[in-house]
Structure I
């Protein structure tokens, strides 16, 4: 089944260095918001490991997105051009089969006018889980373990999705793709995820506008291009 294409939020620009601009005005991304609040913190991880994981994650996200959009995608391309991604790709295929996952939204940036932040959900789609089918937000990770910070991350994605498309999601998940070619799926259902994200978002805006301890950015001509 081919992935249904849903457009990005109009007037939203995501730059190569992962900065969001809404009609030329800088707006925070959900990960930036959570990092500023200390909810996401990689300070204890060596820089080289972070860089390696970032590259791996970027490539795995690209491969799985192309696969979702084209079921006839040639696996040999992955083996030839991205050999380090092969087990993670196999894990993603296992996940889709095991949970009959049918994505309707993939790696597309959204802006929340109400809450004034942007985000790029990994996936929104229909998933079979514990005997029922749900419309769910799915965050894809290629890490050693799923962190509790995925809770407010996926809540932010849920918030932006539902505002833009007027369609309620019923579940939030973290999908951990593992180096051995397996996966595990973790549900995030803590009601405090909502308050944690909204508190972090409020604090970000207060630090920019009131306390002046964070700076917004301006979109220059290069970023607008």
Structure II
């Protein structure tokens, strides 16, 4: 894909693309290099902008690196807290636009949530000189099933919506770990004084079985 007739191809990367291409060790190395370049004065001054909107807002953060080829990046995130309940959409959605800082040519449009998750962990690890193997926490749920219990037991929000961890062990094998529907029914809900219907937990069990089956094929 090209933009404005430019010969430079415009790359579009989805969340799945980012997670397939960018490992946590690679991200830690990139963050370390960015910190070093910033200390050497080889970065573009960062900029931050916030803009309110009905029921939410937009946040823009921009920065750049100066080198043999200079880059500019701007992350635009939309934060609409009621999205999960009202529309079944994520509360936070966004993109990163990457451009050549010497001529302004757009180079890539990238899903921002996946990059932010990796970058946050990488930055924390790089600051203390440690590394982690790749891992990603996935939050999922059904607003129709999960909202009413949280209304009745607000502290349930600590554990709900459910989460799954995709992680890599020392041998390079990738695992999917999550609390089963039976565990949620027998331990998580009682811990918060919450109750759920047998039908609701049955649907959750079927949903977890389906996504685990798809994710591990």
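Throughout, read-outs are computed from the coordinates displayed, never taken from laboratory work. Here the structure is a predicted model, which is why all the values come from computation and not from measurement. Cβ atoms are built from the backbone, for glycine too; each structure is taken alone.
Given a computed value of -12500 for helix-only ellipticity at 222 nm (-39500 (n - 2.57) for each DSSP H run of 4 or more, over all residues; to 500), which structure among I, II does it belong to?
Values: I: -12500; II: -10500.
Only structure I yields this read-out.
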### Message
If relative contact order in percent (Cα under 8 Å, 6 or more apart) computes to 16, which of I, II did it come from?
### Response
II
### Query
Comparing distance in nm of label points 7 Å out along Cα→Cβ at positions 24 and 48 across I, II, which is largest?
I
### Query
Here distance in nm of label points 7 Å out along Cα→Cβ at positions 32 and 56 was calculated and came to 2.7; which of the structures I, II was it taken from?
I
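One of I, II was used to compute P(r) over Cα pairs in 5 Å bins from 0, in percent, and the answer was 1, 6, 13, 18, 20, 18, 13, 7, 3, 1, 0. Which one was it? Present the calculation step by step, with values, prior to reporting the outcome.
On the way: I: 1, 6, 13, 18, 20, 18, 13, 7, 3, 1, 0; II: 1, 6, 11, 14, 16, 15, 13, 11, 7, 4, 2, 1, 0.
It was calculated from structure I.
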### Summary
Candidates I, II; distance in nm of label points 7 Å out along Cα→Cβ at positions 40 and 184 computed = 2.2; producing structure is I
## Note on the structure
Highest-scoring structure on Rg/Rh (Cα atoms, Kirkwood Rh), for residues 88-175 alone (candidates I, II) is II
